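Listed after this line are the structures, all set down as structure tokens.
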Structure I
Amino acid sequence: MSYTRTEVIAHAAPASGEPLVRTTIERREVGANDVLISIEYAGICHSDIHTVRGDWGPQPYPVVPGHEIVGIVTEVGSAVTRHEVGQRVGVGCLVNACRECVACLGGDEQFCLNGSVGTYAARDRDGSTTQGGYSTHVVVDEHFVLSVPEGLDPAAAAPLLCAGITTYSPLRHWGAGPGKKVAVVGLGGLGHMGVKIAHALGAEVTVLSQSLKKQEDAERLGADDYHATSDPATFEVLAGRFDIIINTVSASIDANAYLGLLAVGGAMVNVGAPPSAFEVSPMALIYGRKSFSGSMIGGIAETQEMLDFCAEHGIGSEIEVIAADAINEAYERVLASDVRYRFVIDASTIV
């Protein structure tokens, strides 16, 4: 039987600073190019917390977060060709883009020159506000729906739709692989995926974290080396060592100190979203032909490539599965760095 109701159950933030509550939201009816997904799992990203708390500016409350979605197709539109009923699929950070500009045509829908549409708290092209994966069902244009390979655990695959592609894309773009030395700054939701993926790509991987308390975890995940950034000697011992540094932390850092760890021609890539700007000395870049860059998720084709790569190499996120009534507690634990390394909501508990 087709799922024809427009109302679904969800957990939403009613206003800035308020806890998420159970509610109902409207989903559009399935159009010709749409896929209806019965959600199984939805990951909790730090971006969800920043958004619902208004850290990045005013939001269109109520907001249903969640852009790490895995579920089962229960209905497809008449023109859908890429997906079928019963297939396990995923939805990441994007649900729309113009698909006509240079960026979109080049496979970088996330950089759509006419404005990509986020999975939640964004204005869609029909004027509606998008609502995310902390819900029972979602309707998404088939172009932005990914196939989840059978080899991936569905719960552990959910965070790949954000944390996985956010680290995979820069590692691939800047050429991580055999013979390359990669440093991952921070071992959290993003960082632990960076370690796993860089290791699977064949790079030599070093974790740079504030303390040594996660060293055993880092080595288990595939790190070859580990250093505490709270120790000033670290920046002397590792000077000029790395070809690529992926900075995953959402706090301000001494960017110039980290640039000093790059080899000639090396690149430091920022994927975290700190609240304040970095200060970068031109001399830190000029001496050594170094670059300081940024990266944000990936396009749809690259995200599918990432999922297939993770399935091939047995990579999933390290997760703690929770019920929907524990979302607010999980938010507090994320802020206290009390998770290793990603919370995932069991959507069957959204009732």
Structure II
Amino acid sequence: MKYSCSKCGESVDVTTRKAKCDCGGLWKLDYKPQKFDLSLVDQDTWSIFRYRAFMPLEGEQWREISLGEGMTPVIRFNEDVLLKMDYFMPTLSFKDRGAAVLIAHCKAIGVNSVVQDSSGNAGNSVAAYCAKTGIECEIFVPEGTSSKKIDMIKSHNARVNIVPGTRDNCADACRAKVDTEGKYYANHVYNPFFYEGTKTYIYEVYEQLHRIPANIFVPLGNGTLFIGVVKALEELLESAVIDKMPHIVAVQSENCDPFIKAVLAGEKHPASVTPTSTMAEGIAIGVPMRGEEILEYTYKYNIEMIAAPENRIMEARMALAAKGVYCEHTTAATYAAYLKYCELNGKTSDCLIPMCGAGLKSDH
């Protein structure tokens, strides 16, 4: 199995410790799964690895790494909305999907120490799976990160560095350590194995519903769920499991919206923005490193973009909690954006919205 550079096309083995190509391009994974077929799903495995027939796994490392991630229920919230309860996870966030596959890859190639930057959830996931398999872990988070997320990361015996400034400053500090000390960058944006985990979100929806809802709402910051969703839908299309791409609506924070501005201008690169304070910390990414790739998908599939109104996030969170769904602020932002979308476009039925993070993680 090989990586190929998204810029120059250079091909290297996936055992490389380089976080990216020498030209600066990020790696893509040269992997094409067999056609998706429910008969190939391992019904006796209760985790995302039930779909391992369609995943680029090396050996059996997944068996010692899995914490039972995935297989989260889809519930009916109201007559128009289905919720995929993806905070029903070992570390209470959907990022466990990607971290399980990424750390299985790290174990397979003999990595014994990793660093990662995160707004909290991805760092917590990577720390947990590293703890499970005995890999040393160091996480960088931006100032203002929920103390409860930081406490969870520390509980997994990971070292935590709190970086002044924005989420982008945090990423810069972590990548500087990768460059100067040669640490393995177990990052959910750079490493394509992470998306091979997040794509199971769609596998599960199809297995559970035997169809794909007409409207898929997905939060968009760095694109970890967005890219996984699109990849999986492409696989289902190519396998003739579905006959058309569903309507996808990507949600950004109105205080940090480089993709919305790029699409409005018809640009192929994310717009330059200066992020301001937002409750949707998980998608507050001013410089998304896979921005060109995300915009390619956006134009190819006519994906819509919408901003979550900052002054409606708490209202949306309370509306979800009033019906028993207690999610974190970034997750509530996606529901707030859905409500705004309906106000702009009228009643929108058969919608799927991910509940990405549990509420107790962001009570701050």
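At a glance:
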{"item": "Structure with the greatest value (metric mean count of other Cβ atoms within 10 Å over residues 38-45, set I, II)", "result": "I"}
{"item": "Highest-scoring label, criterion being FRET efficiency 1/(1 + (r/R0)^6) of positions 182 and 286 (r between Cβ atoms, R0 = 25 Å, to 0.05), among I, II", "result": "I"}
{"item": "Given -0.59, -0.71, -1.28 for log10 I(q)/I(0) by the Debye sum over Cα atoms at q = 0.10, 0.11, 0.15 Å⁻¹, calculated: source structure among I, II", "result": "I"}
{"item": "Per distance in nm of label points 7 Å out along Cα→Cβ at positions 6 and 158, the highest-valued of structures I, II", "result": "I"}
{"item": "If helix-only ellipticity at 222 nm (-39500 (n - 2.57) for each DSSP H run of 4 or more, over all residues; to 500) is computed and equals -6000, the structure in I, II", "result": "I"}
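Every number in this text was worked out from the coordinates using simple rules, so none of it is lab data. Bear in mind the structure is a predicted one, so any value in this text is a computation, not a measurement. Cβ atoms are built from the backbone, for glycine too; each structure is taken alone.
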